[in-house]
Structure 1
Amino acid sequence: MKNRLKRILTRPRAFLRSFRKVGLWSTLRLVAIRFGSRDRIYRLRVPQWPHSVHVRGGMSTDSASLYEILVRGEYDLVEGLDSPKSVIDGGANIGLAALYFLIRYPSAHTISVEPFPDSIELCRKNLDPYADRATILHGAIWPDEGSVCLDPRAEDWLNQVRRARPGEDGSVKALTMKSLVSMSGGSVDLLKLDVEGSEKEIFASGTEEWLPNVRNIVIELHDPDCADSFFRAVASYDYEMSSRDTVYFLRDLRPKRTSTADSPGAHPKSR
């Protein structure tokens, strides 16, 4: 994310791409926000969405995330899904991915999970027009129930959560995938995860309790260890996969018919 953030709307090619996708006014507004104050909340109206969105300015990743979704089509990988009803948005940030899915799929209900207080405040604001179809939870997806600690960094694209150290109390509720699947009615049509490295923990163990109830996954894998953990967890499943950069989309996840799985940790080729 860091390198993408630096180049977004600062190069003629990126500016032209944005102009073609969202028009001149929205592009100029994105540029102004990108060079605005990190402490200010900006309101932006874009042609694709019926309601304005609220984003932080300056070096926040908010404008970068919006650019990735609207201009570069980050979640266009999920195009063609058959009207998903239940969507879990892990690492919801300010709710932009949930907005994308709510607008694209009018019958969908989203459960958004975000651990950082500033981000979840904006998430609630952005998803308010869809309150009847959007559930927002202040917490972090984690393999165990209890609480975890926030680990904010100087650059907010590096913000993470971590286990509490001995003698340390967690500061945010830990939510398991098993409990979130249950909240979704026992099945999830689309699981989106952008959890800044926590995917390594989430997929390390216990996935047999919830993964069979997930049909499709779109996930950003942040390093080789995260990728190894994830692909080991899905090694006993068949699926169709596509990818772009570090974002992977696994469509139609289903248990393998044979008992022989692919080599643990092997990364299947995108199709």
Structure 2
Amino acid sequence: MNTATERAIAFMWANYGGELSLVDIAGSAWLSRFHFSRTFRDATGVSPGRFLSAVRIYQAKRMLVATSATVTDISLAVGYNSLGSFSNHFTDSVGISPGRFRRMSEDGVYTLPEDAPRRSALRGSVAGAVDLPPGCASVRIYLGAFRTPIVQGRPISSAVMAAESDRLTHYRLTDVPAGEWFVRAVAVANSTDPEPWTSRLSLVGGQPAAVTVTTGTVIQSGICLRPRCRVDLPILLALPDLDEIMLPLPDLRAESILA
């Protein structure tokens, strides 16, 4: 850990079950809380409190899958004093309740999250190119337009696509209501290694700022996929295995399968 933000994030992952204040987290970064909050938001796009909340929900997801602990015990283990508050926050973040998430994991069946209802009739689209990092052979990608920088809840519009390193790939999210939205991508990639299944890559991408969608327009917003790193927010959305929903890899030519 060589930056204040990285030190703080490591501290959150190690102590998410305790009662952490902003002073505690800033102290782990060796900064004053005022300077720390600005530095942290610049690096991650969210406040320290929002990041800590995402860490707690992510760890709750892992416990629901890997342990037989009750939902109540898990809520306490990740720092919640109220089961109701935990359940509501988990459902808002993951898209389904803790109980349903556990049942889905036990059944081994995840479905793609449904898009949120579109209450506005004033809509546009967001489109752009998807750039892959070096060393990728084939990639399965989930893209969505979200209200926050965190991949959580129900996106307002989403798409699943496949890409290959030697082909130009574009995406298009349609029927996006007018307003400001964060376009985020999560991907699983095979490497160019002769035995790619031994070297799978977890990729993320998205613009740091929200895009502003207006009625009847197509907003251009390119996405550069890159390997996940320590400062990236945990993925909270209950996504299925991208391999399972995309096999076999289709012939894309130059466009997304949903373009």
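Where a number appears in this text, it was derived from the coordinates with a stated rule and is not lab data. All of these numbers come straight from a predicted model, not from anything done at the bench. Cβ atoms are built from the backbone, for glycine too; each structure is taken alone.
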task = Tell me which of 1, 2 gives 16.9 when you compute mean count of other Cβ atoms within 10 Å over residues 85-92.
result = 2
request  = Work out the source of 1.13 here, i.e. which of 1, 2 gives that when Cα Rg over 2.2 N^0.38 Å, for residues 77-236 alone is computed.
outcome  = 2
note = Taking relative contact order in percent (Cα under 8 Å, 6 or more apart) for each of 1, 2, the highest value is that of structure 2
